[in-house]
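Down below are the structures I want you to see.
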Structure 1
Amino acid sequence: MSTDFRRLVFTDLDGSLLDHHSYSFAAAAPLLAELEAAGIPVIPVSSKTRAEIAELRARLDNRHPFIVENGAAVFIPDRYFDAAPDGTFLRDGYWVKELSGPRQQWLDVLSTLRPRFAGEFDNFHRAGPPGIVAMTGLSEQAATLANQREYSEPVQWLGDEAGKLAFIRALNAEGACALQGGRFLSVSGDCDKGRALTWLRQVYQQAWGVPRVVDIAIGDSGNDVAMLAAAGTALLIRSPVHPYPELGRVEGVMHSVHCGPEGWAEGVEQWLRKTGAE
């Protein structure tokens with residue numbers, strides 16, 4: 001293997017590495033083991049919380065950094081690198097890089113806007129685990145993990161499209177940003193998966209001491225667009241329920257034929273061949 005570059009894999013979870021319906025990653029498991037053996041880190045990048053990703057990383061046997069809540073923070077296991085990256089602090093066994101303000105800040109904004117948009121939205125904190133179960137179909141245990149948010153707040157919009165646009169403008173006026181996911185608006189600070197990816201890629205490059213890092217970002221929906229735009233290669237995973245997300249780039253873009261983890265393995269194998277790693 002050439003020594004002038006190293007590889008990184010940044011991946012969305014639901015609908016990409018995880019099957020849209022079953023949440024299984026079985027079809028990608030052999031390739032995940034190959035990547036680990038080859039020293040190619042797989043970095044989860046998700047709208048999920050730290051608690052949710054920690055549970056999944058245990059099942060994946062993944063010990064690498066991860067990006068939570070649509071790029072709101074990066075968590076790097078303590079001592080993963082020789083030194084703590086600049087701009088991080090130690091908490092609960094992780095070096096943490098925060099790119100958004102805390103959840104309470106956005107809850108306060110939503111509280112301010114609730115009278116103006118009465119009955120037009122609901123959110124995880126107000127609904128609690130039972131309400132999240134009703135919104136998502138998650139188990140109560142999974143809903144509890146999903147509600148352990150630190151930097152953002154998922155909002156279910158119940159009104160019409162015109163009201164939603166007015167709501168987003170009102171959020172922006174209060175210093176909040178809203179990112180549309182599959183079913184929810186994620187309300188947080190001015191952050192996204194792409195900026196978190198760019199920061200972490202630079203950390204790896206400095207730690208590895210290589211001239212460049214060759215990376216791939218993998219996703220299937222609109223909240224993945226920023227990281228798909230930021231990586232050297234973008235792999236768009238075919239979804240059984242919606243079209244490929246639209247990107248503002250044409251170079252370095254791949255589309256999987258298969259859905260979920262089958263498409264994930266298909267695309268990553270092609271990328272490895274293109275970048276010279278068999």
Structure 2
Amino acid sequence: MKKRVGMVGVFLECNRFSPVTTAAMFAQGLDLTGAELQEELAQMAPLTLPDTHGFMQEMSRTANWDPVALRMAAAQPGGPAEAAFFEDFVQDMELRLKAQGPFDGIFISSHGAALSTANDDPDGQLFTLIRRCVGPDVPIVAVLDLHCNVSDAMTEALSAFVAYRTNPHTDLKARGVEAAQHLQTLWHEGSGAVAHVKLPLVPPATAQLLEPGTVYQALMEEGQRHVAGAILNVSLCAGFALSDAPKCGFSVVVTARHGCAEQARALAGQ
């Protein structure tokens with residue numbers, strides 16, 4: 001029997017001090033639901049981000065599955081999203097999850113540094129809603145920008161957390177492929193464990209280039225050295241300081257195999 005995977009996305013990098021991002025700005029960028037999104041996902045070069053395309057290709061290559069298009073929205077970097085737009089997005093997502101379930105997995109494409117005019121953690125709000133709708137045993141995997149501002153609400157809702165490892169960002173498709181591989185591992189072995197540690201550090205954008213000789217590159221390489229055995233992914237997210245939110249700061253996020261939560265927590269805290 002084919003595995004049914006819900007496809008979800010919301011992508012917005014927010015500067016607290018920029019003009020509000022409106023529903024019209026999302027419509028101008030990307031805001032597709034249901035059949036329209038299903039048709040877009042089937043394109044050779046979809047309008048969605050490359051992480052979604054990579055996920056789709058890898059799943060189609062290696063799994064017996066059906067993508068279930070729910071909703072994906074994206075806008076250019078800007079100010080906090082209109083509260084009315086985001087609340088509508090969350091309510092619409094809840095209706096779609098309940099109407100089209102049950103699901104065997106959920107894929108989320110997210111920037112992770114969103115704000116709304118009413119909420120400093122809309123990403124956490126959305127992830128928590130999805131977890132509540134699908135239940136505790138359905139794997140939820142997410143791909144996020146390394147400039148995401150990570151909250152406990154986000155990581156507690158996820159089964160696998162995958163952040164970009166390049167800046168400038170050139171590995172989105174590869175991270176989508178990785179997310180597909182993790183989803184299938186979780187299907188075979190059981191739900192994964194995600195550990196999150198927030199460091200008392202808000203690095204400036206000028207310290208976040210990833211190239212030989214930079215501190216961030218050295219940290220990234222050290223993190224990847226631990227990806228083996230129980231550890232599926234190590235994501236080092238420097239965050240986006242201009243969001244000016246309580247969840248800003250450097251986050252270490254570790255995803256481990258089923259039953260390996262203690263190893264994930266120990267590594268994240270090193």
Structure 3
Amino acid sequence: MERKKAPVSKIVTYGVLSLWALTTIYPFIWVILNSFRKKGLIISDSFSLPIGEAFTWENYLTAWERSDFKNAYLNSFVISGTVTLVVVILAGLAAYGMVRYTFRGKGLLYSLIMAGMMFPVFSTIIPVFRLEAVLGIAGTGKRALSLLAVILPQIAGNLCFSIIILMGFIQSVPIELEESAYLDGCSVFGIYFHIIIPAAKSSFATVAIFTFLWSYNDLFTQSFFLRYPQERAITGLLNEISSQAGVNYGLMAASVVLVVIPVLVVYVMLQKHIIKGLTAGAIKG
């Protein structure tokens with residue numbers, strides 16, 4: 001039985017995608033390799049495997065001892081975890097109401113949600129900071145309030161995108177399921193929690209992943225509200241290490257790996273939901 005030859009277009013496509021994947025993955029592999037290399041060898045020989053005398057754990061030990069990674073991890077997980085949980089809850093309820101109910105001003109509200117995605121955080125950070133300062137949240141030097149000062153604008157910044165994404169998924173859920181549950185005496189919240197969420201769990205996972213990653217990597221907002229060492233999150237800590245390490249590239253490489261590890265763990269554990277979630281909501285009927 002003869003094997004069918006792959007069309008030239010498919011070969012070219014896979015070739016281009018492979019090259020693109022290589023350019024994306026290789027820099028991170030380079031960082032990992034040099035994080036295990038002795039300080040003096042990175043500039044002279046940064047492309048070989050760190051084997052034998054070139055291998056060292058010193059970069060990781062120095063990074064962990066010099067910097068308060070434990071506290072920074074805790075602050076980042078408190079911020080990102082809270083933002084993710086609140087965004088998923090609020091965006092899910094808002095998306096369900098926008099899709100399944102008709103009310104006065106619905107079109108205007110949808111337009112405002114879409115418009116909310118057009119304003120970058122850079123354009124609103126000053127009025128947000130001034131508002132939180134007046135409310136006694138920002139600039140107090142108290143750890144809990146400072147974390148809250150970051151959490152609130154990050155929730156607001158993620159809501160519009162999350163609502164739009166979830167609306168597409170909820171529209172794909174057959175309304176007949178909800179009608180049957182309603183006839184059986186199920187309440188609105190019962191329908192939402194027992195039908196909508198299980199049917200669109202991939203969409204909620206997708207929103208949760210992107211919200212967590214965006215919050216975790218958001219250096220700009222954190223640099224405005226987290227001014228003291230005990231408040232510093234992981235991205236702020238990396239920024240501080242980069243400014244102090246100078247030409248100690250091994251230390252910087254090890255710090256980058258320590259910062260990226262939680263992101264990789266989240267992505268590897270939930271990667272199937274990213275692809276499934278982004279494609280399912282776009283298919284209707």
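What follows is calculated from the coordinates using simple rules that are stated; it is not laboratory data. For clarity, every value in this text was computed on a predicted model and none was experimentally measured. Cβ atoms are built from the backbone, for glycine too; each structure is taken alone.
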query = With mean count of other Cβ atoms within 10 Å over residues 65-72 derived from the coordinates and found to be 20.6, which of 1, 2, 3 does the value describe?
reply = 2
remark   = Matching 1.00 (FRET efficiency 1/(1 + (r/R0)^6) of positions 185 and 233 (r between Cβ atoms, R0 = 30 Å, to 0.05), computed) against labels 1, 2, 3 points to structure 2
ask   = When Rg/Rh (Cα atoms, Kirkwood Rh) is calculated, the result is 0.96; to which of the structures 1, 2, 3 does this value belong?
value = 1
